[in-house]
Structure P
Amino acid sequence: MATSSLLNFTVPLSDVGVPASGQGLIMPKLKYRFRILFNGFGAIGATTTELTKQVMDFKRPTVTFDEQTLDTYNSKVHYAGKPSWQDTTLTLRDDMQGNVQNLVGQQMQKQFDFLNQASASSAVDYKFEMLCQTLDGGNGTSEPVVLETWDLVGCYVKSADYDQAQYDQSSPLTVKLTLVFDNAIQTSSGIGSSLVPRTFGAIAI
């Protein structure tokens with residue numbers, strides 16, 4: 001069949017023992033198939049589904065290990081030190097109903113009371129959790145399959161950029177958040193399998 005020629009659209013692997021049936025390209029995850037779920041963002045008990053619907057983009061986590069070096073007799077030996085998660089970013093459309101502004105404002109107020117110049121007594125009072133899920137594109141009667149989940153815990157807003165209004169643009173106003181988090185746990189699934197449904201747990205420092 002002519003479709004068998006598609007098996008040749010990648011690097012040759014038959015000489016290293018990979019059968020012809022295993023040499024075709026695999027469908028990649030697509031950047032636009034994702035959703036962000038929030039727990040503990042904004043006021044206590046606030047509904048965040050409108051926030052999820054206004055997400056424009058999200059930067060997946062980046063981790064860096066401290067580089068450590070041991071000096072020996074004639075050389076050097078390297079080993080990995082403590083891991084450090086880099087700040088990530090989340091961009092939201094600023095909707096006319098004020099859902100995004102209200103939730104972001106509530107979160108900022110939890111972190112710091114700007115009117116009374118009072119801060120939270122403990123970080124656990126304002127930290128939240130995010131689930132960043134890559135999906136397969138399903139919707140409607142065909143429920144989406146979660147291909148990958150990043151669970152970010154111990155999150156807080158480091159900075160909020162409320163964008164610039166200008167007469168020569170028709171694009172929506174946005175709110176761009178820079179987020180700090182303590183840890184990220186990655187789980188993956190795939191087409192033909194599914195993740196065990198996850199219930200949000202308590203948020204701790």
Structure Q
Amino acid sequence: MTRKKKTVVAAATRLFAEKGFKETSIAEIARSSRVAEGTVFYHFKNKEDLLLFILKTIKEDILREFEEYRRSYERGRGIDLAEQAVSFHLYVAGKLEDQFLLLHNNYIYQLAKSNDTCRSYLQEIYDCLVDIFERAILLGQRDGTIGDAPARKTAMLILTMVDGLVRFDNLNLYRAAALQAELVAATRRMLERKP
């Protein structure tokens with residue numbers, strides 16, 4: 001990706017996240033990127049095409065972060081990996097703050113109803129995040145540290161809990177870091193094998 005294209009994508013991501021997709025104009029993206037409007041249109045045929053490219057980029061960024069995480073934390077007990085996955089999600093959401101704020105924008109989900117590419121990117125993003133928890137749960141069920149429960153559904157519940165806290169953080173209601181220890185403890189209580 002060229003430097004100018006990266007600049008446009010970064011500016012559009014920030015503006016879409018802060019102001020919303022509909023409220024952001026191509027002219028504003030160009031001004032924020034310090035490029036001509038024609039440069040934006042050179043790289044993207046329209047604003048929706050730009051949004052889809054951003055979603056694809058978010059997916060790739062999360063997958064890259066996940067692969068780095070996986071290489072670092074593949075060893076250990078399932079219950080410990082589940083706790084680490086909670087911390088990993090909060091870390092990635094902080095590192096990719098604009099991207100997660102954009103993912104929490106309602107317009108994207110409205111677009112996904114009629115745009116299969118958008119729906120596919122969102123599905124892939126959330127599947128990746130659910131997979132992180134599911135892997136830990138399956139490992140914990142094999143090593144005896146996590147009780148019996150449907151792994152995929154339980155992983156989705158944990159993701160919902162963690163991502164809900166990220167949303168509160170993005171909306172400046174509560175700081176995720178201030179509740180991280182309680183969130184990790186709640187995840188452990190939810191998953192631990194009961195005697």
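Since every read-out is calculated from the coordinates, none of them should be taken as a lab result. Remember, predicted model here, so these are calculated numbers, not experimental data. Cβ atoms are built from the backbone, for glycine too; each structure is taken alone.
For the set P, Q, ranking by FRET efficiency 1/(1 + (r/R0)^6) of positions 24 and 128 (r between Cβ atoms, R0 = 35 Å, to 0.05) places Q highest. Each of the structures P, Q was assessed by mean count of other Cβ atoms within 10 Å over residues 48-55; the largest value belongs to Q. Largest in distance in nm of label points 7 Å out along Cα→Cβ at positions 16 and 160 among the labelled structures P, Q is structure P. When FRET efficiency 1/(1 + (r/R0)^6) of positions 64 and 184 (r between Cβ atoms, R0 = 25 Å, to 0.05) is calculated for each of structures P, Q, structure P gives the greatest result. State the single structure among P, Q that was used to calculate helix-only ellipticity at 222 nm (-39500 (n - 2.57) for each DSSP H run of 4 or more, over all residues; to 500), giving -2500. Going through each structure in turn, the value belongs to P. Comparing relative contact order in percent (Cα under 8 Å, 6 or more apart) across structures P, Q, the highest figure comes from Q. With semi-axes √(5λ) of the Cα gyration tensor in Å derived from the coordinates and found to be 38, 28, 18, which of P, Q does the value describe? Corresponding structure: P. Consider the structures P, Q: one of them gives 1.5 for distance in nm of label points 7 Å out along Cα→Cβ at positions 72 and 96 as calculated from the coordinates. Say which. Source structure: Q.
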